[in-house]
1. Tell me which of 1, 2 gives -21000 when you compute helix-only ellipticity at 222 nm (-39500 (n - 2.57) for each DSSP H run of 4 or more, over all residues; to 500).
2. As an exercise: distance in nm of label points 7 Å out along Cα→Cβ at positions 257 and 489, calculated from one structure in 1, 2, equals 5.6. Which structure is it?
3. Say we calculate relative contact order in percent (Cα under 8 Å, 6 or more apart) for every structure; which of 1, 2 gives the highest result?
4. Could you tell me which structure in 1, 2 was used to calculate log10 I(q)/I(0) by the Debye sum over Cα atoms at q = 0.13, 0.17, 0.19 Å⁻¹, for residues 249-416 alone as -0.66, -1.02, -1.21?
Structure 1
Amino acid sequence: MRLSGHDDRIDDLAEFAKIGIGTLRYPILWERVAPHVPHERDWRWSDRRLGELERLGIAPIVGLLHHGSGPSYTSLVDDGFPTLFADYARAVAQRYPQVNDWTPINEPLTTARFSALYGHWYPHAADAPSFWHALLNQIDGTRLAMAAIRRVNPNARLIQTEDLGETFAIEPLAAVAGYYNHRRWLTWDLLCGRVVPGHPLWDEIATAGFADRLRVIAEHPCPPEIIGVNYYVTSNRFLDRDRAHGPLPATGYHDHVAARAMDPPPAGLSSLFAQAHERYGLPIALTECHIGCTRDEQMRWTYECWQACTAARDVGIDVVAFTAWALTGSTDWDSLLTQSRGHRETGAFEPTGKTLRPTAQARLLAQLQAGDGVAPRDVHPILATPGWWRRSHRQSAAARAGTTAPSRPLLIVGATGTLGRAMAGACDVRGIDYVITDRATMAVDDIGQIRATLDRHDPWAVVNATGWVNIDTAEEAAARCRAVNGHGAVDLARECNERDISCMTFSSDQVFDGRADLDYHEHDPARPLNIYGSSKVTAETGCLTFARSIVIRTAAFFSPYDEYNFAMQVERDLRAGSTSLASDRHIVSPTYVPHLVNACLDLLIDAETGIWHLSNGESLSWLSFATRVARHMAVDPANLRSADEAALGWIARRPRRVGLTSSRGRMLPDLETALDDYRRVRAPSIAI
């Protein structure tokens, strides 16, 4: 919550209400309210949020512990944990007696695995007795908490969440898969009093020393009113011993995402709903629906899960709710929170500092909320393509797939340039249908070709990735540069606007004079020093008169897929033992092209407009950037030299300081991450 900014933005709740959310899983976290001493509680943050939810007419499902062990004076393997937790739950219920729905502890089984079996989270245990201890402590904590809550509010309901992935395997590993498939039900089996002698896991848990606790739990069950299924693309697993995937780990098998390893992929959520319904006969909610991926894939996953929910209802399974998790995104889940890299997974809303920006995912949720019969193409043409987990090339993770039905394409103008090729490559991976044109097919300074191309393809959006790119030669061909970069870009934007098509135009840091002491925001006035920058100002001014235009200011491209960029040149020079020249007086914001094009596609899908500054968020000199490239690529920087404009052969005047920052929110990872990604892609080529 702190990393997304929600901690300080109570106005987020009003944004959630606008898309039709009437019930919200919301945290009144133990470690926030009583961090140091059990009975010293600070309710200020929670009071304001619960009051605002009530004002907005949103019913909370209150969570008290969401992974981890809670405050520092206890832990999942502390024998006093259940009673301490129940005492906190009683205090919350007394403070907020109007709350009817509760998830005291999210995913007890998953939390116990990550904290006490795999050692990822506190208390970092990695043995079976600690795992069972942590799980049973959470189950007892939940039972005692609900008893305490119901003494305050007899109508309180338990909505118990757990990840419900299924494990598949080759025949020799069938017993291993069977064990995991029994274990995945344990949270609900325990709460429902089903773990008794004869249960597949009774003997193992009892042998670990917990037979008496199992008996008490079975004699005093606390079955949930709603089974909360948390489900992800990665939830279903496949086990094999194929050494083509590398040496076998200590477990003796490889563990894969089933959607990538199995052909056809497993049935997924529909099958899990049927299994849970048959096992418990209780109402079911999809309590987490998320994929850590691009905007289009998030929307495809959401829509597929929504369809699974409605299909289950149609056959008599009581699916009562669908949860878009998490609304403001999450951070560092790619490492299960074991590293602090600031890796963001977007949600339905993107934090922009003091506000939230609704994405296309938010619009999809609003449309689904408004009516069950919404067709995917009514939301966005990209939904005509299935998600990667359904595409024929999903096992290679990076191949273009055809759509299941004809779809309006994205039109990319500029087949020969760095941006155009990168855009097409990103669309290949993301399954976005596109048409890409070169100058012979559609020149942006030929209005007839523009109109004919737009009418022929009827795109949902256009990316203008063409134009004059050489800053120095523009000085000698000013009229031609202005015709292509300026007037042609405006003509294309105008024709798109008349057809109600979004148009993305690329601009540059060269629109600024570099005299500011700080980095430039979107609202800062443009004052170019050279012809190239002036042509981009012409494009910006003209394009932004049209409602469907978006202008991307960016700078200092580097990419592992393009031989003609600064980073590649530095690396080549240094590996060859040659001197590499760079300015130490000109400040720029390097931009990793694969990150840039993915952010641009997200903004197009979101139907955003206006000016956006996109870079990897760090301003430094060209020489400092060259040094960073050398360090990441493990080459000796000794041959790097500072050089002035004349030595570099620059003809056009360059602004001295043109770092780009944004008032609209950060869309790209940081520069360190970008350089790491660059190195990972380049490393195989270097080895060859």
Structure 2
Amino acid sequence: MSDIDKSKTGVKGDHAHIEGGIHIYGGAISPGGKPLQRPPRVEHFTGRQDELARLLEDLQPGKVVTLWGPGGIGKSALAAEALWRLAPNDEPPERFPDGIICHNFYNQPEVDLALEAIARAYGQEPKPTPRDAALRALAGRGVLLLLDGAEDADDLSAVLEVRGNCGVLVTSRSRKDVVEDRQEMAPLEIDEAVALLQAWGKDQAGDTTAGREICTLVGRLPLAVRLAGRYLEQTGTPAADYLTWLKETPLEALDHGQRRRDSVPLLLARSLTRVGETAAEVLSIVGLLALAPFGRAVLAAALGRQDKALRGPLDALVNYGLLLHQDQQYEVSHALVHTYAQEKVPPEGQTVQRLARYCNESARAQCEQGLEGYRRLDGERPHIVKVLKKCMVLKAWQAARDLAWAVEDYLDVQGHSTARLLVSQTGLDAARRLEDRRDEGAWLGNLGLAYRDLGQVEKAIDYHQQALVIHQEIGYRQGQANQLGNLGLAYSDLGQVEKAIDYHQQALVIDQEIGYRQGQANQLGNLGLAYRALGQVEKAIDYHQQALVIDQEIGYRQGQASDLGNLGLAYSDLGQVEKAIDYHQQALVIDQEIGYRQGQANALGNLGLAYSDLGQVEKAIDYHQQALVIDQEIGYRQGQANALGNLGLAYRALGQVEKAIDYLQQALAIFEEIKSPNADRVAQWLSELSEKEG
């Protein structure tokens, strides 16, 4: 199947049920630990005692404190030191008992990604929007948020609006990011600057007189002082000789503000003259990547070199303080170094193409390995997004299109909703630039699926309708079938089951006429779900069996797992619980083997429901809790609500009414937020339990 055929017909979903005929499935929010995200402490942190004391005093619940100043002045270093002083051990600080969350906008400038990260830290799925989820996550919590590099954020105010009573520490080079309390960062005192130079330069920086002049010329900027010290130590250059060179540069003629602005690029350029041509080429690739850890392989592929040929150049960049190295991974030592690499060390024209091709091939290879591959892609995701953006800037439309397709399935299966929307929009933009109408329709369909997953069903329907129109205009019948099926799933979400059946029937006819067997299996499964929702269980089983036969013949394992789970649910409806359990166990094994986490959660929740039907309530609770953990990790809000409701019913069966009420109240809150029809039934159960308790 070519990439442009990959617009999906949705997941044929294993919808579990709560007693009383509501067909839902499960996951709740119960954070398993409090986040403690502290950035690494800088080596040789020097001075700043007054600033540190003031910052520690200012960091309080409900307050926003901004460290403001030019790049390289030490904002991030001071912030990191403050967080480690507040939380020196593995426990949150007393004044922020719910933890510390850090987001680096230099790495990911999209505020939606920051909001999603906040939500996921507390088990919230980013639905219907990341903002809504972050609001829920922070409500009533005492958290400290560190927002580093806020000048790169596309909308800092959107994060500040959800903070509630949390404390916030912002670092920024821009004065406009100052909201409440401001601490303007000044250069180091001269004695502190000299001490830092000597810590890095060691014996070569022993000449205090020369050291004072060096620090003065570089504006007493901590980053500049560190770069100078690393240069002295690595080259064996005496401080006096380095000072002579500095006096030959324009720095001496500049005022203090200009020195702070110009010293770092000047010193970086000086360091690059010593690291060699290959090391400079390596740094040019680093500028194309995100400000996040990376391995040698991506650099080698982009440069067309052997991996082992880069060890020496990388070591040189580490030795001169431009990169950091730990556990086979490298990382840019400072945001200004990354900026310099982007602006001053441009790569050759073909480099971006090679880099995009490597990311494309790597993503496809990792996806084939299932869960383990997905875990590796989690670390590569920021780089892939950055490379996608660079491709669009350079008008490399085809490279952007191919890379977007390479990661779409991974983002879908792993529940990376915000990144999926970004990538899908990029894919759509690339398709339009290429004037590829078929691909445009496919990406419109994928955007519809992404919004449906977020619970924004009306928006999803609009995208699917746009995609359908395009596929009809160009006569692409498989695309038409896909979008008709997607519309059926969306209308099922809205409870309009008869309308959904009509769309699925139309899609099935087309798939049969063109011989698209996976599409046939999808539509048969979706029809089974629809008829089961109408209570026509025998008819549903027949459709699911037909779907399973096709998925087995074509080797579509995710489809097989869905079919098996759906059959299990149908047999549960008929009271054949042991048969249902067997089907759910088969589904779970397949989902574990292919790394489909939402499928695993579905199967676990369904097993919990089946064991409840057998009266084995404690075993049922264990399965629901396992499902809950997965749904929290992947951010599946509907699943979380389902599991909370199922847990509430299980505890009700055990006679633990207070616990049952607590779980059902949590479920009701989520169902109301996502506008689920299940809210009314859960509210009724709560009313009945409250009357009984009273």
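1. Here the read-out was taken from 2.
2. Numbers: 1: 3.6; 2: 5.6.
The read-out was computed on structure 2.
3. Values: 1: 8; 2: 16.
Top value of relative contact order in percent (Cα under 8 Å, 6 or more apart), among 1, 2, belongs to structure 2.
4. Checking each candidate, the match is 2.
Every read-out reported here was derived from the displayed coordinates using simple, explicitly stated rules and does not represent laboratory data. All values reported here derive from a predicted model rather than from experimental measurement. Cβ atoms are built from the backbone, for glycine too; each structure is taken alone.
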